[in-house]
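Novice: Multiple structures follow.
Here, each number is a calculation from the coordinates, and none is a lab measurement. Model, not experiment: these values are computed from the prediction. Cβ atoms are built from the backbone, for glycine too; each structure is taken alone.
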Structure P
Amino acid sequence: MPRTPEANQRIREAQRAKILDSARRVFARKGMEATIADIAADAQISMGLAYRYFADKEAIFAALVQQTLSDGPSMTQKLLQVPGTPGQRLATLISHIVAARGRPETLEVYQLLNHALYAGAMPDDMRERLGKHYQMLLETMKQLIIEGQASGEVAPGDPDQLVAIMGAFLDGLTRWAVQDPEQFNTYVPDAEIILRLFKPCAEEKSSSERLSS
């Protein structure tokens, strides 16, 4: 019995996803020196089949970056909608970011992006979109920090400076996770420990409560 168009579409989507999964691993290991042959070998398919889905390795890399950029904003927006106080939502956001650093597929994405950035192989439009993606994350943090300061859950201070500190801290965690995943997963602090750096001291909290009463 011949396959239906819907079944053929599912097969094509599954094959494309398989190629992208392999490409993510291969690019993470080899950087932009990876070839279509490397990716096809990892996916256990012929080069001809790989070329049926992607014109070249640059097209595969572009699809991986697009996938990363498409997933990020929607997840950030979802985290803004979770119930709880601003401090609790900030903790949820940080927990999500830290947990993602411990997943192999996330680290592979960071590795391939770093390879492309340092090799100067990332097209300008992708570099710009990646910058906007990161800026959206920082703006989300800033919004939650401002709301958290108003509720007395976050220490007073310039929100932009607090965001810069938070961003630098998370960037350091990312580098640690990429360089030594095993050690990272053993010793990485949870979100509550990280957020202690941004919580008001007892005197500041008491002052905030007096002002709000």
Structure Q
Amino acid sequence: MTDDHPALRALIDTMATLRGEGGCPWDAEQTHESLVPYLLEEVFELVEAIETGNRADLREELGDVLYQLLFHADIAASEPGRPFDIDDVAAGVDHKMRHRHPHVFAGGDASSVEDVIARWEEIKTEEKKHRSSVLEGIPERLSALARASSTLKRSAGVVDFSSSHETPVFSSEAELGDYLLALVHTARHAGLDPETALRGATRRLEEAVNHAEAAGSGLAPGDTGA
């Protein structure tokens, strides 16, 4: 790494010192798994800083998330087998971003934002062609709402969800938020858990996608073809 970002280099060195010989026992014993709660907490605090518009908090929370990333990279660098460090992480995502922006780095053409998004999805699909389902890769630990959103986005080309579900039209996020809050209120008074209900509905959508994919590939539902 060059000296273009001396503070970043200093932070990397600080992490190495904390986890190195004679450093901090707590830092030294951490694992990827043990740090998950801290990473989640820092990400949510960053989201809150973004949503509240507090610049001082935004700067601080970006730093906390960066520290978590460096923490995980330092752990990975010391693991046996196939270690990698923060430079490897940066190189990987740099390559991915350059590959997904051919209109900037490879003489490609994109005259609008829509063109950029369409090309991005084409390239991403090609990169992930080894996946057996459009739903593969959606994290299990997402909140019910985030998982539902990702599942709907991924399944758009497989099943037509909108044709069988009438939905209101919203003109703003505030209006949508009020509607969602009202739904949660209604569920609560009916003795129902909205988180569980949405997870169940999403699972049913996932099953429909799996059936459609199996039918399209000539496999019976649930058959992996192995």
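Novice: For which of the structures P, Q does the calculation of relative contact order in percent (Cα under 8 Å, 6 or more apart) return 11?
Specialist: Q
Novice: Moving on. Identify the structure, out of P, Q, from whose coordinates Rg and Dmax of the Cα atoms in Å, for residues 55-126 alone was calculated to give 16.8, 47. Don't jump to the answer; show the numbers that get you there.
Specialist: Working: P: 15.1, 48; Q: 16.8, 47.
Derived from the structure labelled Q.
Novice: Given a value of -26000 for helix-only ellipticity at 222 nm (-39500 (n - 2.57) for each DSSP H run of 4 or more, over all residues; to 500), calculated from one of P, Q, which structure does it belong to?
Specialist: Attributed to the structure labelled P.
Novice: Taking FRET efficiency 1/(1 + (r/R0)^6) of positions 15 and 87 (r between Cβ atoms, R0 = 35 Å, to 0.05) as the quantity of interest, name the structure among P, Q where it is greatest.
Specialist: Structure Q comes out on top.
Novice: Which structure, out of P, Q, was P(r) over Cα pairs in 10 Å bins from 0, in percent calculated from, if the result is 7, 27, 29, 19, 11, 5, 2, 0?
Specialist: P
Novice: Here's a follow-up. When mean count of other Cβ atoms within 10 Å over residues 23-30 is calculated, the result is 12.1; to which of the structures P, Q does this value belong?
Specialist: Q
Novice: Match the computed value 4.0 of distance in nm of label points 7 Å out along Cα→Cβ at positions 111 and 143 to one of the structures P, Q, and report its label. Please report the intermediate quantities before stating the final value.
Specialist: Values: P: 3.4; Q: 4.0.
Traced to structure Q.
Novice: Right, another one. Going by distance in nm of label points 7 Å out along Cα→Cβ at positions 39 and 95, which of structures P, Q comes out largest?
Specialist: Structure P comes out on top.
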